Structure 1
Amino acid sequence: MLRSMITAANTMAQLQQQFDVISNNIANSNTAGFKRRETSFGELLAQQFANLPQDEAPRLTPNGLRYGVGARLAETNIVLKQGAIMQTDRPLDVALTKEGQFFRVLIQGENGTQEIGYTRAGAFYLTPSAGNQNVLMLVTSDGNPVLDENNAPIWLPNGYKDIEISDNGTITATAPDGRIMRRVNIGVTSILRPQLLQSAGNNIWTLPDFNALNVNAADVAVNMTGNLRAQIGMTQGALEQSNVDLGTELTDMMITERSYQLNARSISISDQMLGLINGIRSS
């Protein structure tokens, strides 16, 4: 097989992965709190042939010939750029207004154990508690419990009249007579190194094992408690929209498609060259 065919085949496989990333961004363009991903490419191993060791001519490129074997998808990075804020006037809709801050929720891990997840989607609901019908639990649209600043599920008493959520994430439930029935702080975490976030599906991320990566947890995520809660940015009755720009995604898709076509064409031309070689050999 010609080197050109190997190079093109390697690059096409990586371009297909870029297609998948762009397609996922477009599919979630209307998902509240979704953060787009962007890709970057790098070069695979290259082979250097020093066929002109005595060449002293001035040049901007290295001496000899350099043969590559294609490109690879080097990184897929999360873009935490703030999405547009859409007013809904729904009391349980909450939008985070500062980049890098996430709600903490309780999810089921791969091995069946419960673990903490992080999300920017603030469309919350109240569901009756399984053990006490007089208690309502705050959950996400997928039913995952929302956690407070102590990582305990947030519950509100049944029979409340109004719910008010402050700019720093304090929920206050009041009774019909104006009495405060419950006050609790929503758990918010500031992610300092977002590229370590791992997708858990349903617009939720998790953090890796810091010990395995030899990384200090305090350098990756900080729970907003105590005086740090004054730095939280939150708006009640609104949702943060996806930060996907359809124009940019469609442009990137067309560029990727052209690159894919170019590499497919190189395989076709290489196949034609092999046919010519075989024809000359047989004659």
Structure 2
Amino acid sequence: MALNSTLSVAVLSGKGGVGKTNVSLNLACALYQAGFKALLMDCDLGLANLDVLLGITPEGNLQNALLGEAALSDVLYPVEPEGFDVLPAASGVPELTEMSPDIRDLLLQRLEPVLGNYDYIFMDLGAGISETVQTFAAMAAARIVVITPEPTSLTDSYALIKVLHNRFGMRDFMVLVNQVASPREAQASFEKLDGACRHFLHLEPVLLGHVRNDNKLPEAVCRQQPLLRFAPGCPAARDLQSLAARLQRIRLGMADWLAARKILQTVPQ
């Protein structure tokens, strides 16, 4: 799903509760604030929650577009004028949680005319290794695995990477360490996951960066606002802005994964 200069990014995690949806939302918000057009897709089919996080009530969703009840462009919800849209997903629709090849092909057919309008597309995936997660991860040009320092997050994320590597041959994974006390804790957590991937899978993920614990984040969630709008100067917001700047460099220079790896390794954390 790499369309011209559009960078599509799947944001995924091995377990729930690691802050993946907030990361997706605020990265899209940061890039919009930097002057780029961003689309945020709620790809947690059947258990959608982006609308709740934003305090919006969309009139349509991805299910309506897939069923032919509405055009995809009609179910896009503008979070900000001229450049930051959300594609809501349905909630409580179990038949969408396991994506069949027919639904996947139909989804791609409906998405293609729209996606080229954006500089960045963020696909907020459900946690775990479901068929839908794997399908969306394979569709994206880049993948960000969100982890926390918790041991269960590390083991589940390793399992996710292993499945995607074994099934699709994927070797290009960026890691974002969320909810950390310090850059040192983020580096230590990444090194544990990196060591397992190198030893058992013979692949080398790269560290995209980290986001610090910040009490402004739960306040933003309660206010149903992106953190970058609610408290743009707080530590976590500054971390997210730095991550967005790294994605800008990747989009401009990513001819392949080796180029992206070099970009990340030469930019200070």
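Please treat every number below as a calculation from the coordinates, not as lab data. Since we're looking at a predicted model, the values are computed, not measured. Cβ atoms are built from the backbone, for glycine too; each structure is taken alone.
Quick one: helix-only ellipticity at 222 nm (-39500 (n - 2.57) for each DSSP H run of 4 or more, over all residues; to 500) came out at -8000 when computed from one of 1, 2, so which one is it? Structure 1 accounts for this read-out.
I have 0.3 for distance in nm of label points 7 Å out along Cα→Cβ at positions 149 and 229, calculated from one of the structures 1, 2. Which structure is it? Here the read-out was taken from 1. If Cα extents along the principal axes in Å is calculated from each of 1, 2, which structure is the one that comes out at 49, 41, 34? The read-out was computed on structure 2. In terms of distance in nm of label points 7 Å out along Cα→Cβ at positions 173 and 205, the structure with the greatest value among 1, 2 is 1.
When mean count of other Cβ atoms within 10 Å over residues 5-12 is calculated for each of structures 1, 2, structure 2 gives the greatest result.
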